[in-house]
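Chemist: There are structures below to look over.
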Structure 1
Amino acid sequence: MTRAKAALSRGALALVAAAAFFGHARALGANFVFDDRGAIQENPVVQGDLDLGALFSTDFWGRPPGEGPGTWRPLVVLSFWLNKHVTGGFHETNLVLHAATSVVLALALARHTGRTTFAVVAAMVFGVLGIHTEAVVGLVGRADVMAAGFCWLAWFVAGRADEAETPRSVIGAALAFAGALASKESAIVFPLFLFLADRILSPPGRAPRLLSARYGSLVAAAGVVIVVRSLAFASPLAAVARELQANPLLAEGWGPRIWTSLRLFGMALGKIVLPVGLSADYSYAAILPEHSPFVLPVFASALALVGLVALAIRLRRREPLLALAAVMVLVPWIVVSQLPFVLPTIFAERLLYVPAAGFALGIARLAEWMLERTPGALVVPAASAGKGKKRAAQKPPKVNPAHVRSFVLVLAPVMLGNLALAWSRAADWKNERTLFEAAIEVVPRSARAHHNYGSALLNEGKSAASIRPFERASEILPTWSEPHAQLGVALLDVGRAREAEEQFRKAVELDPDSTKAVFNLAVFQARQGQLDAARATLAPFVERHPNRTREAALLRQIEADLRSPQRP
């Protein structure tokens, strides 16, 4: 493929930004829901004064090493802190970042392919995709958006593989890649993407050597980030907390992990192409491990995976843009496939933010093919070499109306369909109840969806209505303590104290280290005048978890009451 230097007009970039921003503008009506509360409203690093030490020494949730899933994303946490204390506008910031990421994708594609129509259309399609709703409307999805934006910035700054390497391009790409890693760990696969993209887009024999500064600087940047993380927080290989209810693959061997990973790949492709039936949760038992490759979902997904790999290989020279689209899907999928390591969650739509770009590239190539005889529709001629020279006047190519109609027939259904789906889906983020009410319709077997729906009802003062969702969550996953702890609260609110105590005790029995279970039981016991029992419940927990200030304070109060001379 012959590539000429191409520049995008400001109008084209504004069109990309507008499509991304207004395509998900209903995010402005969203609230803090689900993981947003833990990552922002309950995060002491975000809520307190700026503390760089705490920023780098705690995880995404403001917890020290060993007390969470080990997700270390200081740049995202810093952006939350800035929203909280300086700029405001959490959801507005998410929208702006998504629009900026779409623009950077357009710039990178234009630079590396020389095809500006392709670049702009791909970025516009990417910007409106309905599968992005969770990443854009849900605030914790900012990690995926920022990581993608930094990776594509690194791709743009690195320049084309057949361009001369300069210190500016090498260092700039390394710094952008380091920013991606400090935003989300999944960015680690970017060097592999760059390597494969170079092989696809470079003329035969012109691809950079593997041992070149182009790739070496990225490896060095990754090494620096890993060292900083290890010194300030914890090694990426350190043991972390995982929950079976969030990812049942934790209890499985390699066979089920492989078969389940294949099934998840097909599921991901389906939701990218047709983003209907979306859910904020896919935990136990919405998706259970597959124990055989000889079932239709696994077999069909395996065929899709092999087909995409074959597409990338066979079309590398004849249709490099389609090969690039396949690579854009496949490489980011590696790190979220559950194969290199088991993730904290078995599946989440925000994890598809980058792989979905591959679908956008495929649609853009098909649309561009419809305009093959009008390639200059969105092109601005590159600046002439030498300062002061005037660019030669160029007459716009004639536009064939038939080609334009074909272009619109390809692009309009994708754009309008995804706009409608994204607009409709964003309404679910109005509050916790609407989000999990919608989730239960899609994944009725998810214990966490029922539990969170019950919690939302309980927080709204609808204790009686919350009892059944908590009971359903306990039926789906009897070994999970939290639904029992919350069910106890609901039962107590409606005057069923004896049943409430049974649920509190059951929750602590299932998980003696559950903060919610221990705290709820101790509070119940204290209010019933059972101070010795409350102390016996709290003391072992506080000894094991000295950093839990709420429980420690309650224990001190109970001990003070026990020493009080007014105690009956």
Structure 2
Amino acid sequence: MPRVAALQFATGTDIAENLATCIRMIDAAAAQGARLMVLPEFCNHISWYADQEQAWECAVALDGPFLAEIAERARQHHCHILLNVSLRRRQPQITVTSLLYGPAGELLGEADKQSLMGHENDFFTPATRAAGLVDTELGRIGFIACRDGISFEPSRRLALAGADILCNSLNSFAFDEASLHVRARAAESSLFMVAANKVGPLVPSVELAQVSSMTAIPEALLYGAGESQVVGPDGRPLVVGLRGQEDIVLAEIPERDRRVALCMGSMDRRRPSLYSHLERDAEDASEDAADSIEVALIDPEGEGIESVKRAEAQLLALPDSVRLAILPACFPVRDPAADWERAVELCRYAEERLALVSERCGLQVCTSVIEGEPGDWRHLGLLLDGGKRRLEQPELHRSALELVPSGRELQVHDLPWGRVAILTGDDCLYPELARMAALQGVHCLLVPRSRMATVKEAGSKAQGAGMDKDMSLLLLARAAENRVCLAACGQGGGGLIATLEREFTLMQPWQERLFDGNINLPLKTSQAGEVTIAEIHPNAAANKLISANTHLLSSRAHLSTSGLLQVEVQAQGQAEDQAEVEPA
């Protein structure tokens, strides 16, 4: 099995010293048998400059000595090396570029960063095309850099184009990048991920105190977070580096054929024709949404009429402060396919009883039902308010129920406290839909599910069975990358309520909390027992400015979007990846 390595180290302001560090780490990883090495972002110089002139002087040339040394090491060790640097283009334009060198020392491919972060916008030019996919003897390697991994689009595009390994070069002090985003990118497309992050100060040491004072970020948290890792296609790390120290994070991964088998079928049920809204401009979520409301997850024991009566009693007993209740999908029925007509009867009865409670208590209630005629059953998410259906969301993707999806679009609905959308059935597995909801100004996603602790990949041919994935990871990623609240309830547990910190924009003073290393990690309340109640902050979804000039939606990686809308995405060859990127 091939050995892959994430090289975790610090860089400073001395370019020659940084090159020496890169060479030393490459040599050490080669001695341990690494055939693919991933280095962090900004290997040539920390991303901190006085002005554009200094940024240009610190950037490296494609044919210069810095990269020539890296290419020679790839040839010497007969390995693949991916690193990221600030790269000179047509003066004064500089790109943040990942470069993959092959065993003969040749440049196999390159990719410019699509979405720049904060002050990077002051010095660098974003990509003018999506790239970063190369066929190699190890497999088809896709690669991205840091901020492009906070958005799902770049990794998703690479997976659809045939990548069987994803690589990510990071320059991040955020703990949630390692614990959430890196792992979610691997899990949502069933790919192995090799992610290399920095340690050491991310600003010049002499300026740490000043920058800390200016940003209200403690000096100790202005260092690279480390935690470089190799992640499996289920989103669980095979190995993780420590925080704060240099490390070679090494793991063996399966051979190419085995990797392809593991991810085969993982995205067969996508419906690209539904995703055209991904190309639209973001609609701002209203600032008139409620500052906070209470949400309840209701998972009644039992089945059939008994379950409905129990749910009714639990709803009636909720505190008056609860505005919204989520129940599992088709909650009175454990196996609808065993008797569709009986399932329809029970769902109809459950809806009638829930509607009465909704009207009586002024409570919004969300669940899903089976309805229709024999041979034409459909799965439908419902939001009841004032005793009536206010939102109907047919299933958009085929789920474990194996009914033909009857939905044609993702719908949204405005409640007095905020705008909502329902992800019915397995629709929460598709990051495209959560993004579409956010682009339509949604404050909260409602997710009625059947079983949620793990999800077994539908259609996977791996070992003749599915691949268990942590649903909590995927749901938290949907909430975080879109800055929306989320309430998910499953049969027998596994659901959660995710809300947002009210303050998260970097480089601004925070009044409610101190920076703890997490920029945008949702606050999670796990479903426990039959009734779980927690607060959400709908109004917090209106703020999506993560840093100066960096909006989570408006600044997302647009260049990757078109690849998500094609029914069949053609794999990119080496010729495209070797093509020069024209400056913007």
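Chemist: Upon calculation of semi-axes √(5λ) of the Cα gyration tensor in Å, for residues 451-522 alone from the atomic coordinates, which of the structures 1, 2 produces 17, 13, 10?
Modeler: Considering all the candidates, the number was obtained from 1.
Chemist: Of the structures labelled 1, 2, which one yields 167 when volume of the Cα convex hull per residue in Å³ is computed from its coordinates?
Modeler: Clearly, the read-out refers to 1.
Chemist: Of structures 1, 2, which gives -19500 when helix-only ellipticity at 222 nm (-39500 (n - 2.57) for each DSSP H run of 4 or more, over all residues; to 500) is computed from the coordinates?
Modeler: Source structure for this number: 1.
Chemist: Can you say which of 1, 2 returns 15.3 when Kirkwood radius over Cα pairs in Å, for residues 139-250 alone is computed?
Modeler: Answer by label: 1.
Chemist: Suppose you compute Rg/Rh (Cα atoms, Kirkwood Rh), for residues 75-402 alone for every structure in 1, 2: which one lands on 0.98?
Modeler: Label of the source structure: 1.
Chemist: Rank structures 1, 2 by mean count of other Cβ atoms within 10 Å over residues 227-234 and report only the one at the top, that is, the highest.
Modeler: Biggest value here belongs to 2.
Chemist: To test your reading of the models, identify which of 1, 2 gives 1.00 for FRET efficiency 1/(1 + (r/R0)^6) of positions 115 and 371 (r between Cβ atoms, R0 = 35 Å, to 0.05) when calculated.
Modeler: 1
Every number here is computed from the coordinates shown, using simple stated rules; none is lab data. Everything numeric here is computed off the predicted structure, so don't read it as measured data. Cβ atoms are built from the backbone, for glycine too; each structure is taken alone.
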